Structure P
Amino acid sequence: MTSVVLAHGAWSAAWAWKKMRPLLQAAGHEFFSPTYTGLGHRAHLLAPTIDLSTHVQDVVSLLEFEDLTDVTLLGHSYGGMVATGVADRARSRIGRIVYIDAFAPRDGQSLFDLVGPKAEGNMRAGAAKDGEGWKLPVNPMPPDTSPEDKAWASPRRRPQPIRTFEERIRLESKESPPPRHYIYARKNGPGDVFRQFAERAKTEPGWSYYEIDASHNPHITCPNVLMDLLTQIMAGK
């Protein structure tokens, strides 16, 4: 049995991994999916002071209170920012990180740095127009998401506090990072910001690289395919 811990994406929360829970359980894994402060069932805590460090602490606290070790840490999308910070803060508890179509920052980078000035400008304009300057309006789901999944997911998605995208990550651990695995979603289409991390994972030591024939949310659109790939990774194949 492996302890699997999730660092979920922006605007999302633990609920979005509903399809993955029974698959991970059936495979004998213990799945922990903390919801970040200000999102999902913790949306009532949304505040302008929430930043990337808040969300990193949310996951680190779970690791500490559950006393988890040799963890497989999943970082999806924005969750790659969080997972990177968690691995730096709690290196002794992490066995591997699996980035699922996720941001993989280097020290001193923010998510806004990684998406580029045009995307940053668009998101800031959306926050200024509809989010009181500090709430980033919900991003649309991938176009290949089924109508049923959109009907389920859309009402549960919540605005993202802008500081989570503004804060630059600070990596302070002197230890080498844990083994890192990158799963790139091939169906991202134009404006794909994740290709840069796929190329890094293919060329930089310490990474294993995989592709999945899916768009950005395989945990929703093709959970069985994602589970097969995670099983391969956790088996060390």
Structure Q
Amino acid sequence: MPGQLPTKADFPSSVGLSITPPPASQPPTNVLILLHGLGDTNASFTKLGQQLNLPETVCIALQAPNPLPFDLGGFHWGDDMVFDQNTGEMDVDTGFKASTRLLLDTLIKQSLIGKCGYTAREIMIFGFAQGGMVGLQAAAELDGDELGGVVSIGGFLSLSLPLASLSKKSQTPILVCKASRGSAVTDSAVSKLKDAFQYVEVKEWKKNGDGMPANREEMLPIMQFFARRLRSTRGVPAGSVELT
């Protein structure tokens, strides 16, 4: 039995999110949680969920809990705000304890699993940059269960998350997409991901600096990952492989 279609009433009123139901008349078999990057809002990822139009999948675009200072208009996922004194840019990795609790305990465990009847395996996460970092940390900290998968664009595991705190490698499969030049996902970051997760796929895009997929070639491995991991009440599509 698939979970029931989530509504705003299933989540605390303090949580900013939008809900995009599956394509017409399809059951909400899967949930895809979309996490925007530093300084953005969930509006752009609401649109992304509509554009993805994934079969039997409800998309939830979650807004980061912390507003940027100085009326800049965007939001961030970090526990703190630290600016680089040389460049003036915000530090991406300032710890994600509060945001991980929001995503893992409030959104996933209490609402989607507890109220709407989903299993962890039916829930996937797609995150960009800082949003990807939160998604990876939530999956790494989920004890005993595996999520359907995590796609992280330019996001890595926070340095504030000690691997010693994890009871064992996470069984949640992850896909990390990174730029071939100037990526925040360094070799050491990939090594840490492989220490924390059993199944790690890294896709390198030939571009300078991490960014959202810009063409069909960059989007293809993401859609292939979705095809392998999304569940279907109509049977597994021909040619796809179910990872267990």
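Computed from the coordinates by the stated procedures, all read-outs in this text should not be read as laboratory data. Remember, predicted model here, so these are calculated numbers, not experimental data. Cβ atoms are built from the backbone, for glycine too; each structure is taken alone.
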Highest-scoring label, criterion being mean count of other Cβ atoms within 10 Å over residues 61-68, among P, Q: Q
Among P, Q, which structure scores highest (criterion: mean count of other Cβ atoms within 10 Å over residues 133-140): Q
Parent structure of the calculated result 1.38, given that Cα Rg over 2.2 N^0.38 Å, for residues 109-156 alone is the read-out and P, Q the choices: P
Highest-scoring label, criterion being mean count of other Cβ atoms within 10 Å over residues 29-36, among P, Q: Q
Origin of the value 22, where relative contact order in percent (Cα under 8 Å, 6 or more apart) was derived from one of P, Q: P
Origin of the derived value 3.1 (distance in nm of label points 7 Å out along Cα→Cβ at positions 117 and 213; candidates P, Q): Q
Which entry (P, Q) yields the derived value 1.02 for Rg/Rh (Cα atoms, Kirkwood Rh), for residues 125-228 alone: P
Structure responsible for 13.3, with mean projected area of the Cα convex hull in nm² calculated and labels P, Q on offer: Q
Parent structure of the calculated result -6000, given that helix-only ellipticity at 222 nm (-39500 (n - 2.57) for each DSSP H run of 4 or more, over all residues; to 500) is the read-out and P, Q the choices: Q
